[in-house]
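Alright, structures below, take your time with them.
Just so you know, all these numbers are worked out from the coordinates, no wet-lab data involved. For clarity, every value in this text was computed on a predicted model and none was experimentally measured. Cβ atoms are built from the backbone, for glycine too; each structure is taken alone.
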Structure I
Amino acid sequence: MRHCLALLALLLSLPLSAAQLHLELGVTTRQWSSAELLDHPQARDISIEQDVSYKRPMRYRAVPLATLLEGVNAIDHLQAVALDGFAAEMPAAPLLQQGPAQAWLAVEDPGKPWPPLGQGKPSAGPFYLVWTAPEASGIRPEQWPFQVSTLRKLAPVEQRFPALLPDPKLPADNPVRQGFALFQQNCLACHRLNGAGDAQVGPDLNVPHNPTEYFQPAYLRKLIRDPQSLRRWPQAKMPGFAESVLSEQELDALLAYLGHMAGRRP
């Protein structure tokens, strides 16, 4: 019995095992362990002045993301999949650029874990996509996926999920088209629509009903701006979208897209 207790104490004293990052970049696939990334020749310590997830300055050991995206071109489309089913859709061009905003893969050291994101919540690890000088390139909060497990190259959203497309007869300058682009940037990481999408976090926003059908307009805007001010529960995950992230004109366009899609169910 004493031997079992000693073995258990030894196991509990050991650092957490290294995590694995999966890269699926078309013809090439690769796995990186957190230990390999922490020892990567281009790994360095970086400072993030205002971390999107922790909402305060943070320091990380990180690798320039572009160095890991071998064979990826600026015209390609990538998806970052998190452990909880969050699936961020991102054009490759900003991820490959060297500046002014630069993408980094922050790597959590199993022996020195990051703080939790909140009471009862895990950390942002094992891998977290962070940005230096994000405001210089208009990087949005949804482009900071945390708890990343997989990065993969895919066809653009329009090709993979035609059920998301607005009516092709709409003029090019119709606000609904801008709303569709904003939906991809801000909503598709957590929500599906018409059953289309890869996310597994939030509800479908058109099936069986669209939020424009069951929310009064003012309350729907309130939900998007500050979800916790409208309804609150411990497991809530939806972030708020301040005007600095989603302007009033952009919010109008996003709501126009949602209202338009209420008439385009499968």
Structure II
Amino acid sequence: MAEGKRKIEVPVMSDLIEKGEKPEYLVWVGSAGAFDDRYKKVTRSFIKILTHLNINYAVLGIEESSSGDVARRAGNEMLFQMQAMSNIEILNSYEVKKIITCDPHAYNTFKNEYPDFGGNYEVWHHTQFLNKLINDGVLKLDTDVFRDKTLTYHDPCYLGRANKEYEAPRKVLNAIPSKKVEMERNKSFALCCGAGGGQMFKEAEEGDKEVFIERTEEALDTHADIIVTACPYCMVMMTDGLKYKNKEETIKNYDIAELIEQSLEL
């Protein structure tokens, strides 16, 4: 992975353990972060931030598998439990204590569901971790990159309603000088992007309007220049919505990590 012209060597857990090193954090990349072309850019941005700030982290690499979230939402409890127990065995073998992920679905699964199977970890969504770094004075941002832009933030269901985390993402955005506007429905009242609960992998039910189109329209009504997301599912839905509304050339959809990376004081 390249940071500007400098190649970033992403540390892999097994390699560090073999050398007698033990990273403080495990970064869970997730399926979208590893395979979806758009969300790979978010992974790169977050890794660049961690590397720039000398955060002691590692990834599982080829040992990482699905968290099992989608299997459980879709009703395949057996597959979920198989995934959970397999992942927990790997995580515990490395004595992982702290996990950071950009995926609210994985965050929710690790935090609230893995403990039932012996997987007890301190779990951070990347917006919470970025907020911590800002509060600790570790992360300092350039003040001019987005000063003339208007941002609106879409609350991911599994970060917001499922885990009551509404403030951390907004505090991170507030550290970036820019204008912020809220959609009419926000925080606990925010409309789902339309992808959660396994909906991303099935045909939409019949109705007057697909959910992702309705949510995109709510975002466009704010007249924001940038729709900010913090979830791979939400990014796919909002990006598709912008394409559907023929707005992808004028309105951008960025993950919070991408905004931070572009605002770093390098």
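As an exercise: FRET efficiency 1/(1 + (r/R0)^6) of positions 26 and 130 (r between Cβ atoms, R0 = 25 Å, to 0.05), calculated from one structure in I, II, equals 0.90. Which structure is it? The structure behind it is II.
Tell me which of I, II gives 37 when you compute percent of Cα pairs over 27 Å apart. That value comes from structure II.
I, II: which one has helix-only ellipticity at 222 nm (-39500 (n - 2.57) for each DSSP H run of 4 or more, over all residues; to 500), as calculated, at -7000? Traced to structure I.
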